[in-house]
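Once you scroll down, you'll see the structures, which are given as structure tokens.
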Structure P
Amino acid sequence: MTDTADLTGKRVLAIVTSYGVEQDELVVPLEHLRAAGAEVVVASNEPGDVRTLVGDKDPGRPVPADTTYDAVDPDGADLLLVPGGTINADTLRLQEAAVGLVTAFAHSGRPVAAICHGPWAVVEAGCVGGATLTSYPSLATDVRNAGGRWVDRSVVRDDGAGFPLVTSRTPDDLDDFLRQVDAVLSS
């Protein structure tokens, strides 16, 4: 991405599990948002490094977790970032505290940005009803069964569930995804 918004003073909370997040879906947004001036806090299910993967199988770059779901205060954050990775997202949606963070953002009207398999956490939180969104294609039935409308687009920004929801399909769509994340944070 060449155009970067000035996000100075904005706070982003990223939620992941300690193993299995798709490397670029965490690292690229972290670097982009921090370069734009945003403070980004990474919360995981346990302290220490988050072990990322490339393509759900090859070891990726470790990313230090700043805190855990139970210890983080989400009230000061302007946006919730939910990266994918099949293993990460499947585990994340089983973490009660992580799902609670999704619910807290949605119910307060603050934006949630989820990519690839990340929307599983939004589905699990019961927060997609009335929304149009995209994701990795294998989640389409889950989205529909949860009351959302699934579309095959690089990025979707929708307020149909009562909060700004930015979703995207895969790491190939990161440029479009980050443009919408910037726009939501700048508004």
Structure Q
Amino acid sequence: MEKMIKNLVKFTSGSPQFRINESFLVEAPIYLFYDQSDLAEDLVDLSLDNTEKKRVHTLDELSTLRAGDVVFSLISGKAAIVRSAHEDYLYTQNYIKLVPKKELDSRFLVYLLNEDKQVRRQFQKGIQGSATMKYTVKQLKELVMPTLPNLEKQKKIGSIYFKQLRKQALKERVAELETKALLAKLEEEKHE
């Protein structure tokens, strides 16, 4: 039986970025911002980005992530499971933390949000005619989920999905390194 996602998941919005009060006190903790590159890394369980992270010093009470949290990007419409590398990162209002109830496996939820044709169609319908391609919390909460298989099958599908994404990312990394090595060799030969 189909169910709305709001009956299967608890939603927690991120901290509004414009309301964060920066502090210059030494005792103010430093928070790193969770961003699209972090989400991409979490999805394939690899470190891909070495750029300097945006950070803020503040004494404010903020929404932070824990390893194992399911996070959904309102920017890209993609979901991932937070890795320990991004533990305690601050997430802003561009991200929603999803806490699935016990009948829904986290990895299977990510698979459904990212790949299920019925779910993707609902997202597409919701953003047609919109000037900005940003997803909304309302859109997310109104998703009708397909009939869920039993928990064991959900775990199997979720596991296969994440292994395939990681395998694909590793193959792409190998191809990229091979291209760099070949171009370096060609550059050397050009000067011989």
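Values quoted throughout were computed directly from the atomic coordinates according to the rules given, and no laboratory measurement underlies them. Computed from a predicted model, the values in this text were never measured in an experiment. Cβ atoms are built from the backbone, for glycine too; each structure is taken alone.
P, Q: which one has log10 I(q)/I(0) by the Debye sum over Cα atoms at q = 0.08 Å⁻¹, as calculated, at -0.20? It must be structure P, since only it matches.
For the read-out Rg and Dmax of the Cα atoms in Å, for residues 31-110 alone, a value of 12.4, 39 was computed from one structure; give its label from P, Q. Corresponding structure: Q. Source structure of the calculated read-out (percent of Cα pairs over 20 Å apart, for residues 87-158 alone, 19) within P, Q: P. Taking 33, 23, 21 as the value of Cα extents along the principal axes in Å, for residues 39-78 alone derived from one of the structures shown (P, Q), identify that structure. Structure Q accounts for this read-out. Here helix-only ellipticity at 222 nm (-39500 (n - 2.57) for each DSSP H run of 4 or more, over all residues; to 500) was derived from just one of the structures P, Q, and that gives -13000; the source is Q.
A value of 27 for relative contact order in percent (Cα under 8 Å, 6 or more apart), calculated from one of P, Q, originates in structure Q. Out of P, Q, choose the structure whose coordinates give FRET efficiency 1/(1 + (r/R0)^6) of positions 23 and 47 (r between Cβ atoms, R0 = 35 Å, to 0.05) equal to 0.95 when calculated. Considering all the candidates, the number was obtained from P.
When distance in nm of label points 7 Å out along Cα→Cβ at positions 71 and 135 is compared over structures P, Q, which one is greatest?
If we compare distance in nm of label points 7 Å out along Cα→Cβ at positions 71 and 135 over P, Q, the biggest value is for P.
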